[in-house]
Structure 1
């Protein structure tokens, strides 16, 4: 007798016994979940049409990258003869989706809130796209000039995660300052999940910015970064402490993150904290440095070189020196 390659029950789906068990489990669990929805507030929203969608915002980010870098994020070639028509179609789709998502963010917590300010936000954002492209050109040049491993500017756009992160952040920064709630943060978190680079949309970043390698970089909301600044992986520009009011609640909207002036280089693993901290222009901050105070222009800041202890795992010849 030949043994069948696929069990008959597996081939046709769950057995009747399994189906009954599943139905009983669902019948038992659904009332418990519904009670949880009633008792545990803040985790569910019955007016779900009042919430922006993470998937929709992610799709908007994908579409915006195509607008910023035509031909670099496309399956098919983009020809000059069709570029105007293609750009118009793409921008129309973006405006429609973004208007919907920003409108939902404006109504969060109040489905009946008027959304009259949505259109001015979208108009101002759309008009800022050429400015964002001009800034990104300086970022690409900074990467090309600052990394000996790259041979082509196209390579930077195609393969450097920081370009995706800074492109989305620069877009989200415009939307943030146009007054759109929530959606800018969703955009930068979309880029964060893809690149490992976490830049708040509120951070102000000058031209010629470059993050080499990128993974683990954190840049806080109230950071102000000047021109031609270069960071390496694992750099944190964060808050030192959080102000609280008399009731113990965090005070929001204060300056919490450092400023970095022009032509600064910050090497891997450095942590710079505090809203009063200023890294002066042309300074160099070494790897794994911890800073909670300002640094004068032109400074070189580094830790003392540690002295490693090497314990060999086998006998060392007499003529071998370390």
Structure 2
């Protein structure tokens, strides 16, 4: 082979030219004159490569420059190095130096571009700031009011779940949490997220749930805006409560989609209860209504405590291996006092 320009023989040619003639006066990489880098003024994330990411400003500027980098078709970019220089608060010059493989030889070229920093509001933040939501989770209790502790527990569970899943889907967020008479409403940006959380919570706490559909108009691009309301109604009982079942006092230790677990306060034996039988539970004392009794003495299977009301000394049976401190949790059922593990 020979170069049609200089006549040298024996070298690989590109379009009939040896590498030296091919490269002569040729620009190997190019950058546009300027690139606009958008930053959300609310979450302070940057739009790079069609996605919003949390980055250091210098890293975002240099990454933005690389999005505009192009090389001639005969070259393969092996590595790049960037260097940025601030012109003012909104303008930066980025110089890019690239190593390219052309015909088996490593060639270096460089170019520069201007990065213009522009403020905007990303779609997620625009929706959040505009109180956007697709689903409402209405948390209610079977009794008149939702227990404050249970309410806070459920809100915390929903927040943690949304925050975890939002790491892989930035369009998931909680719009607002509103306390209402009898419970709390949680506004969520995704119907599917609302549905999955409703199922998780219903299964976990043995609650009943139902959903209702509504259409909230149309979006600016003509798409229907659909919303779903998920009602989660908790029963009167909750884990930690003392309940009456088959005329015996139990501590409700867990709930699940199949039913729950009960601890007999007379024998300290655990038993399962089916979901269909949960409705027969009668709450004797809520978890936060249980009493504390001062321990007078202990033995292997019994303790002596002061009655929490009349301060008389009474004997209580305890489960094997129970760790007893200066006070213990007890509950009064009619005229009898029971130790509550």
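Readers should treat all values here as calculations from the given coordinates under stated rules, not as data from a laboratory. Here the structure is a predicted model, which means the values were calculated and not measured. Cβ atoms are built from the backbone, for glycine too; each structure is taken alone.
Ranked on Rg/Rh (Cα atoms, Kirkwood Rh), which label among 1, 2 comes first with the largest value? Can you show the working numbers first?
Numbers: 1: 1.11; 2: 1.29.
Going through 1, 2 one by one, Rg/Rh (Cα atoms, Kirkwood Rh) peaks for structure 2.
Tell me which of 1, 2 gives 3.7 when you compute distance in nm of label points 7 Å out along Cα→Cβ at positions 101 and 117. Numbers along the way, then the final one.
Details: 1: 2.0; 2: 3.7.
Of the structures listed, the value fits 2.
Work out the source of 2.2 here, i.e. which of 1, 2 gives that when distance in nm of label points 7 Å out along Cα→Cβ at positions 61 and 149 is computed. Display every interim value, and only then the final one.
Details: 1: 2.2; 2: 5.4.
Structure of origin is 1.
Given a value of 5.6 for distance in nm of label points 7 Å out along Cα→Cβ at positions 45 and 293, point me to the structure among 1, 2 it was derived from.
On the way: 1: 4.5; 2: 5.6.
Corresponding structure: 2.
When helix-only ellipticity at 222 nm (-39500 (n - 2.57) for each DSSP H run of 4 or more, over all residues; to 500) is calculated, the result is -5000; to which of the structures 1, 2 does this value belong? Walk me through the numbers on the way to the answer.
Working: 1: -14000; 2: -5000.
The read-out was computed on structure 2.
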